[in-house]
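Multiple structures follow.
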Structure P
Amino acid sequence: MKNIFLTGGAGFIGSHFANKLLENNFHVITIDNFDPFYKRSLKEKNISLLCKYKNFKLIEGDIRDKYLLSDIFKKHEFDLIVHLAAKAGVRPSIEDPTGYFEVNVQGTINILEEMRKNKVSKMLIASSSSVYGNNKKIPFSESDNVDNPISPYAASKKACELLCSTYNTLYGLDITAFRFFTVYGPAQRPEMAIAKFANLILNDKPITLFDGKGSTSRDYTYIDDIVDGLYKSIDKLDGFKIYNIGESQGIKLIDLVGIIEKNLNKKAEIIFGDKQPGDVDITFADVSKAKLELGYSPKIKIEDGIKRYVDWLILNK
């Protein structure tokens with residue numbers, strides 16, 4: 001399994017995983033539309049690190065473009081699809097539900113249809129912990145009911161899981177979906193909490209905690225552990241499966257700020273705002289299934305991960 005088609009390869013997770021694949025002599029063709037959700041220059045920097053490999057190719061394009069996808073699949077023989085492209089973010093999806101479903105759901109259908117037509121049978125796809133909504137059972141398990149998403153983004157990710165299950169049933173495609181839990185690390189998306197807070201504190205600007213008192217909790221997952229989970233699954237694709245990929249360690253928002261302050265050696269000016277629509281109270285991953293079946297073993301605790309991120313941030317300012 002050496003020829004891989006990777007969607008969203010210029011993004012945060014995509015570029016890190018592409019680097020892992022390229023280091024291990026996989027041939028990677030990626031498509032990315034450089035969505036203006038954040039600065040194009042950040043994605044271009046990600047791609048520049050990949051272009052040093054002869055076994056890498058970038059196609060600038062959109063997964064909504066059926067004709068482009070058809071052409072790509074006709075010209076190349078792929079052993080595996082890694083589908084990470086999506087419109088990300090809970091809050092923006094409330095303002096643009098149509099856009100999110102066009103990219104996340106219709107885009108996924110386009111990929112699945114090309115797999116079906118070209119007899120490509122294996123795929124890894126990014127889902128999200130957001131599908132759990134305000135799940136009352138802690139930690140979150142893959143067997144929990146996820147019929148109550150509280151944002152269009154979450155609903156789009158649940159829809160993609162259902163589509164993959166359907167294509168497994170109808171056409172025998174082997175698909176593994178990963179429910180990622182708040183991924184962070186070097187080159188992460190700038191609007192995510194850790195990057196946003198660290199940059200604001202570094203520049204002596206106030207940060208806003210949109211939950212009243214900083215009591216909401218998240219399971220933050222360092223990018224190296226995400227990449228490890230994805231990589232270990234490549235040779236274990238069989239049927240349709242779903243895995244949580246997280247640290248299985250929750251931390252309150254106010255405590256997260258404290259760790260960032262400690263590593264920056266600066267105090268934050270904190271403003272407390274009202275909870276935002278679509279935001280959940282807690283995320284916490286049960287990763288026992290991924291440990292048992294994939295050999296997944298998260299290693300980077302939040303304290304170490306924040307230190308690594310801050311060191312990278314300072315070096316790249």
Structure Q
Amino acid sequence: MSFHSGFVCILGRPNAGKSTLLNALVGEKLAIISPKPQTTRNRILGIINVPKQKGREAGQIVLIDTPGVATPGVHRSGSSLGRKMMSEVRQALEGCELILMIVDAKKKWDRDDAFVLDLAKQAGTPVFLLLNKIDLLADKSKLLPLIAQFQTLHDFKEIVPISALKKKGLDELLSCVLKALPNGPRYFPEDQITDQPVRFMAAELIREHVLMQTHEEVPHAVSVLIEQFEESPRLVRIAAVIYCERDGQKAILLGKGGQMLKKIGTAARLDIEKMVGTKVFLELFVKIKAGWRDSRTFVEELDWRRQLQQIGGPPDPES
């Protein structure tokens with residue numbers, strides 16, 4: 001029996017729906033989601049084990065979600081954080097057998113989309129174009145002319161209309177992806193769905209609730225580091241620091257009488273409890289680290305792969 005497997009990179013501009021697609025295909029929440037740019041800052045791996053079905057071979061698809069790609073000069077792309085995010089994108093592209101370029105079907109093609117396509121072309125890897133958010137297209141008759149328009153831009157291996165949010169077209173997409181992948185081994189155990197440590201996912205869930213509760217410059221100026229993570233059968237103890245850049249941002253994060261921080265902490269704790277399946281005691285602190293986005297050293301500290309090495313965990317399998 002043939003078994004298809006390979007690494008598949010999800011590529012697109014901010015808010016195109018990359019993380020929503022990853023979560024929908026894997027069937028678990030692996031990547032945080034918000035309508036704000038720079039929500040995804042690291043490449044996130046999701047593993048799909050596809051059973052053999054009538055007309056479809058078995059296989060393992062290793063999806064890699066990447067930070068949103070914007071034309072240079074947008075979203076502080078010249079900062080250490082911006083450079084790190086682009087490095088994450090390029091590392092994902094280097095090791096993949098297939099690229100899923102995802103675009104918002106409601107929006108007109110622009111220079112950001114063109115920049116994403118150029119990255120995909122430079123990789124020299126087969127590209128599927130995913131027309132996302134088709135559920136929001138009022139006039140479905142516009143879909144065929146839209147596909148014809150995109151066919152003139154590049155020799156896409158497939159053009160697949162989907163709705164990641166409504167999970168429409170995803171079975172067809174999985175079948176097409178599996179066919180495009182070569183015969184290969186099972187890279188990860190059948191019961192594994194990601195390579196991310198739980199402590200990193202906890203930090204991301206905290207950051208997600210910061211993104212959801214704050215506005216203007218605060219979401220972009222925030223990072224989260226786990227300082228303590230202790231697991232026992234009945235309780236997980238977590239101490240995390242929310243870093244921001246200015247006094248005003250700290251005041252917003254704390255809120256009047258600490259109410260904002262309490263709100264963020266309660267919502268994050270409930271999500272972390274769902275993830276780990278046990279009670280969680282979560283302590284949050286807010287600290288100012290001026291200009292952290294321009295600090296290469298600090299930005300590197302945010303990389304969970306480096307954090308894992310520092311606490312004596314196994315080396316990154318991709319390094």
Structure R
Amino acid sequence: MNLQRTLRRSISCAGIGLHSGKKVNLSLRPAAVDTGIRFRRSDLGGPELPAKVDHVGGNRLSTGLMRDTAQGSAVRVDTVEHLLAALVSLGIDNVIIELNSPEVPIMDGSAAPFIYLIQEAGVKDLPRSRTYMKILRPLSLSRGDKRIALYPSDHFKVTYSIAFDHPLLRHQARTLRVTEESFVEEIAPARTFGFLKEVEMMRQHGLALGGSLENAIVIGDTGVLNNALRFDDEFVRHKILDVIGDMALVGHPIVGHLVAHRGGHALHTEFAAHVLGQPDAWTLVESPVDQIVDAAVALSAKAPARAN
């Protein structure tokens with residue numbers, strides 16, 4: 001049995017909002033079974049915002065969540081994807097994320113600091129089974145030259161490819177079976193990135209005010225302005241990180257092969273909503289082992305009888 005998990009104790013950190021440029025205090029707090037992942041805005045008196053795709057309220061340069069309160073005001077939290085990727089990849093089903101600002105701190109631009117927080121807090125099993133979303137048939141979505149799809153698989157795997165009009169990024173691709181270990185070692189350290197020529201334009205629109213070489217890879221005309229990359233293909237690894245965090249908004253760990261080409265937050269979150277809108281394409285099960293057995297039984301039932 002795969003049990004739901006939460007944190008063993010509360011833990012906190014502080015950082016800067018990538019787009020707001022403001023200091024943010026963040027606390028991760030244990031939560032009871034079936035709470036899910038929820039953001040709590042302590043600066044607004046404690047309204048909560050579930051990490052679900054029907055609350056997506058912004059997805060151009062990062063993923064944001066928003067909902068209206070009973071008092072008619074809007075509660076929002078931006079740049080949630082890196083923290084969500086860390087939580088779901090380490091198997092945290094239930095947690096309260098408390099913030100005193102409308103943006104998750106960017107830290108070093110990767111998910112590695114959040115991995116550290118979770119590991120320092122410790123993980124605790126809860127007395128209820130986790131449910132997984134098992135993909136039964138292919139699902140896909142295209143927007144121009146951007147594509148994303150999910151295919152049946154016995155585990156969660158991601159294939160991502162990117163292509164930009166830049167010598168460093170004309171093509172990168174990577175396939176990874178996502179486990180706790182592979183995420184921590186191969187994906188979590190990969191940092192967000194942007195082009196120097198776009199920074200001034202973003203700042204004119206009130207974005208990237210907290211961005212620096214300390215929390216993002218900045219790409220100039222001929223190379224990166226940072227001292228060094230953490231991986232030769234750090235860019236596509238970060239895209240894998242992003243899509244794991246965005247797809248966490250379906251509310252269940254996915255068992256399937258996710259394939260994306262030139263995706264971004266808008267396509268990721270639109271696809272998450274598309275998947276939830278096709279309930280015949282997936283089923284909820286309690287164990288990855290059960291999923292493999294069920295798939296084998298289904299294939300045997302469909303196979304034609306063989307003559308002796």
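Only the coordinates and a few stated rules stand behind these numbers; no lab work does. Just so you know, these numbers come straight off a predicted model, no measurement behind them. Cβ atoms are built from the backbone, for glycine too; each structure is taken alone.
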To which of P, Q, R does the computed value 13.2, 41 (Rg and Dmax of the Cα atoms in Å, for residues 67-138 alone) belong? Q
Upon calculation of helix-only ellipticity at 222 nm (-39500 (n - 2.57) for each DSSP H run of 4 or more, over all residues; to 500) from the atomic coordinates, which of the structures P, Q, R produces -10500? Q
With mean count of other Cβ atoms within 10 Å over residues 91-98 coming out at 21.6, pick the structure among P, Q, R it was computed from. R
